[in-house]
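Structures incoming, each one as structure tokens.
Every read-out reported here was derived from the displayed coordinates using simple, explicitly stated rules and does not represent laboratory data. Nothing here was measured: the structure is a model prediction, and the numbers come from that model. Cβ atoms are built from the backbone, for glycine too; each structure is taken alone.
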Structure 1
Amino acid sequence: MINRSIVIGLIIVVIQMMTMIESKDMKKRQALEIVSTGINQFSMELYERLVSDGNKNNMIFSPLSVWMVLSMASLGSQGKTKSQLTNVLHLNDDKKIQNIGAKTLVEKLNALNNVELKIINKVFLDKNLELKKDYKNITKSIFKSTVDKIDFSNSINATNIINKWIQENTKSRIQEIIGSDELSKDTSLILVNAVYFKGQWKNKFDNSSTNSEPFYLDDGEIKNVSMMHTEGNFKIGYLPEADAEFIELPYASDNNSNAMSMIVMIPKNNTNLGLIERSLKNIKISRLLSGKMTEISLSLPKFTIESKVNLVAPLMDLGLTDMFDESANFSDIVNAPVKVSKVVQKAFIEVNEEGSEASAATEFEIENRFGQEYIPPYVIKINHPFMMIIIKKKLQIFTARIFDPAINTEKKNN
């Protein structure tokens with residue numbers, strides 16, 4: 001009887017421990033879902049502001065990285081500054097849920113296999129200011145980030161320190177994010193982020209099939225580009241509000257939980273990329289991941305894009321005004337009055353036959369529009385301006401628009 005009661009007691013303890021672990025994991029998953037939804041909403045809204053001036057330039061940026069570094073700033077804010085950051089970043093009102101979700105996100109992204117994904121955030125603080133211990137601890141705990149003090153009065157040396165940090169954390173893909181003329185003795189706080197990604201296609205393109213082919217710009221000009229070709233089964237769909245098709249190109253992964261993809265959106269009319277961009281905020285990521293598996297003959301141009309984005313104006317347009325003003329309240333970071341001077345991001349992406357490499361310093365029913373006339377393989381030829389996003393499950397990591405895939409390639413080869 002004694003031995004039996006001991007065994008039963010041990011079983012009860014084990015069951016209780018397993019229940020506690022399952023409950024904790026469920027809370028993490030729920031918090032991660034809440035945080036991811038907020039990030040995607042912020043991503044769409046920020047992208048809309050970045051392209052609102054009607055420019056037709058190639059662009060690549062990482063909304064996830066921008067969200068992370070601003071979330072890190074929000075942890076040290078109070079008053080109106082905190083209220084604006086919470087609203088614009090779509091942070092959860094429950095601080096505990098928000099912190100658990102953000103920490104889980106960072107842990108999961110840094111634990112991916114088969115792809116290289118590195119997200120680093122940094123706050124550079126004026127050397128004469130004292131950082132609060134609690135803020136340093138919480139940003140390190142949640143975002144695995146650090147805060148460095150720097151002498152902004154020596155603009156050349158400060159620039160070298162910041163750019164060296166960027167080089168080291170993007171495998172030298174990004175050499176310079178800020179110039180010495182952009183700093184002054186009045187600079188008190190700079191937020192900088194760096195993202196590096198490299199993934200191999202699940203279904204690689206055949207190098208021998210790459211040819212020089214025409215790409216039709218939206219102004220009528222035609223340029224020859226290196227066009228890659230492959231055939232296989234891919235998920236595709238149609239976005240009626242944007243009159244655009246989309247195709248999901250998966251990266252190699254060891255399991256579905258680590259799956260990453262590039263979603264390419266192609267307007268049916270080569271002058272309608274703007275319609276996709278205007279519709280983007282109403283298109284959920286789940287729609288883009290719910291395509292119909294179809295046999296496809298795909299043509300996709302090789303391209304390299306590098307962009308530098310000053311995010312102050314678009315962030316202010318979204319409602320983040322207080323943190324750039326003298327009234328900014330970052331009293332949980334330092335005791336002295338400080339404001340944010342710069343929020344900058346430089347990003348890079350290269351797409352070729354093997355996969356893509358990118359860096360940055362920031363239930364739905366699919367409409368079947370092919371009907372009975374569909375005869376495999378369905379041809380998708382991406383030979384005019386298009387848009388793409390790189391995602392991990394339902395989370396946006398990179399967003400890009402490609403008007404002319406030859407531009408950066410030409411610069412790179414000169």
Structure 2
Amino acid sequence: MGKIVSINAGSTSIKMAIYDDFAIQDGQTTPLAEYRWEKDVKKATVKFGVHKYVHDVPFESHTEAFKDGINRFKRAESFKYSNEIITVVNRAVNGGELLQSPDPIEITTEVQKEFERNIDLAPNHNPPALEVSKAAQKLFYGAKHYYMFDTGWHSTMPIMNQLYALPKECFEKVGIRAFGAHGIVYMDNTKRAAQKLNISEDKVNLILLHLGGGCSANAVKNGKSIDTTMGYTPIDGLMMATRCGHIDPGVFPKLVEYYGSVKKVMEVMTKKSGFYGLTGEADMRLVKKLAEEGDEMANVAIERFINEVRKVIGAYMAELDYEVDAIVCSGGIAENDTEILRRIFEGYENVGLSLSKDTTKITDEECCYIPVMVIQANEELAMAKAVLKEVI
């Protein structure tokens with residue numbers, strides 16, 4: 001056996017962790033080493049157990065960040081030689097119709113070609129995932145390499161929630177359908193919520209919210225995804241940090257006319273919309289600061305975001321026939337901003353929701369029919385656990 005490298009390459013970041021496979025089998029969840037690179041602030045954070053180090057880094061590319069992380073890991077006593085790495089798993093968002101599995105998929109020549117063919121299905125996240133995976137394959141050429149696709153979790157959605165009301169050949173021949181995203185988080189949080197609730201995973205009904213830079217919601221029935229807000233691409237659904245979320249497709253020709261090309265419009269909808277488009281800031285903390293200073297559009301943006309999430313909760317409660325065991329929240333906003341959560345759930349106590357007054361953890365009040373809990377997302381650990389099942 002050996003060590004597992006779990007890599008989560010975002011649009012402007014990398015989160016990476018190294019796990020000992022025996023430790024995971026024994027139920028230990030703390031990695032041997034962690035690395036996080038944030039392009040915007042040009043910093044890399046490295047953790048070895050309780051020791052944490054922050055470094056200024058000048059580089060711009062994901063490949064450079066990945067190599068920097070591995071080099072820093074090698075300096076740790078617990079990780080000396082690259083031949084200790086037996087498995088590498090990369091998070092990717094969407095590999096297209098043929099790569100829809102909730103389990104890790106081993107990277108072969110055919111898998112790599114199919115992923116590259118569908119790279120534009122997640123323009124923010126797929127390219128860096130591909131870039132880092134190729135770098136990892138060169139560095140750890142003797143290891144087994146896997147992709148774990150976010151969209152695989154949603155492959156259980158009923159057809160009615162996958163297709164759009166377009167001519168059926170668009171679904172059958174062109175492959176246009178709702179794929180969803182954030183599936184690794186949702187799969188992991190479904191397992192963890194079921195354990196907390198003491199309900200069998202194949203019987204648990206949940207509404208899952210992932211609220212961070214990217215935002216989406218997921219309805220889970222009997223432990224399986226049945227609906228989600230993101231669609232053919234991760235642009236759809238809720239308003240996000242830089243993504244527009246759902247808009248009337250009829251505005252697209254007007255946008256092309258204004259911006260001059262389809263490529264430019266896609267860039268605007270993906271990287272220059274959402275909170276950033278309305279306020280000039282993508283980070284909720286900075287948007288709230290603007291709102292506190294009296295910026296009217298910042299207040300409007302926050303209200304719109306809260307209202308969108310509230311509407312989805314109501315819709316998913318109906319879709320689950322109001323048989324909801326819990327609402328589970330994750331992501332940077334949900335994990336760190338209790339005020340936004342309280343505003344989202346205001347009024348829902350009338351239908352049995354309960355958010356504890358002093359914590360966002362699960363409540364056990366007798367009047368609480370549907371508890372709201374916050375579970376910190378940990379995609380790196382979830383991927384390591386999943387890939388371990390493939391190699392033991």
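Laid out as a table, the results:
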{"quantity": "At a computed 2.8 (distance in nm of label points 7 Å out along Cα→Cβ at positions 279 and 295), which of 1, 2", "calculated": "1"}
{"quantity": "When mean count of other Cβ atoms within 10 Å over residues 151-158 is computed for each of 1, 2, the largest belongs to", "calculated": "2"}
{"quantity": "Structure with the greatest value (metric FRET efficiency 1/(1 + (r/R0)^6) of positions 207 and 303 (r between Cβ atoms, R0 = 25 Å, to 0.05), set 1, 2)", "calculated": "1"}
{"quantity": "Value 3.9, calculated as distance in nm of label points 7 Å out along Cα→Cβ at positions 119 and 231, assigned to which of 1, 2", "calculated": "1"}
{"quantity": "For Rg and Dmax of the Cα atoms in Å computed as 23.4, 89, the structure of 1, 2 it came from", "calculated": "1"}
{"quantity": "Highest-scoring label, criterion being FRET efficiency 1/(1 + (r/R0)^6) of positions 63 and 175 (r between Cβ atoms, R0 = 35 Å, to 0.05), among 1, 2", "calculated": "1"}
